[in-house]
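Please find the structures below.
Read-outs throughout are calculated quantities, based only on the coordinates presented, and are distinct from any laboratory measurement. These numbers were taken from a predicted model, which means no experiment stands behind them. Cβ atoms are built from the backbone, for glycine too; each structure is taken alone.
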Structure 1
Amino acid sequence: MSKEIAYVSVQLDDNVPEYMDGIIRCGSVTSQDEDGNDLQDHQELIDNAEFRSEDELISYVASKLGVSKDIVGIDA
């Protein structure tokens, strides 16, 4: 039986060129269970897609993984 995703941690790409100021890119996405254990590293979402806001990135990740936006967070 597979565990249910309880939280999705998104790390921002900190290697965005200076000329792209204001653009957000996804650096990593990891899903976790209710105990905080990593379930999966979602490399398929790391594709240099560009976002204008954190909300736009959260919506994209939630949609791709089929989870609620409420459990997706951007972690520093």
Structure 2
Amino acid sequence: MADIRGLDFARTFNANIDKAIDQIAQMPDIGQREKSTHGGKNVRSVLTHPKCRIVYGYDDKTVVIISLKFTMMLE
């Protein structure tokens, strides 16, 4: 049963990432503004899961996924 729940979580997590990337590509201003810049791009992030944010940068022509930021995780 644990294997099935793990697989279901992975599928849902992946679907959430894909959905967020599609939304970002269409409307890059939707995310929360981040303090840093990345190569002159505006940097924003969007929540994809209660413990994960996609950090991305964009300019007039390009959207670049910079990283996935995991919160509330044990180090």
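Points to keep in mind about this one:
- At a computed 17.9 (mean count of other Cβ atoms within 10 Å over residues 24-31), which of 1, 2: 1
- For the set 1, 2, ranking by relative contact order in percent (Cα under 8 Å, 6 or more apart) places 1 highest.
- Origin of the derived value 1.7 (distance in nm of label points 7 Å out along Cα→Cβ at positions 8 and 56; candidates 1, 2): 1
- Structure responsible for -12000, with helix-only ellipticity at 222 nm (-39500 (n - 2.57) for each DSSP H run of 4 or more, over all residues; to 500) calculated and labels 1, 2 on offer: 2
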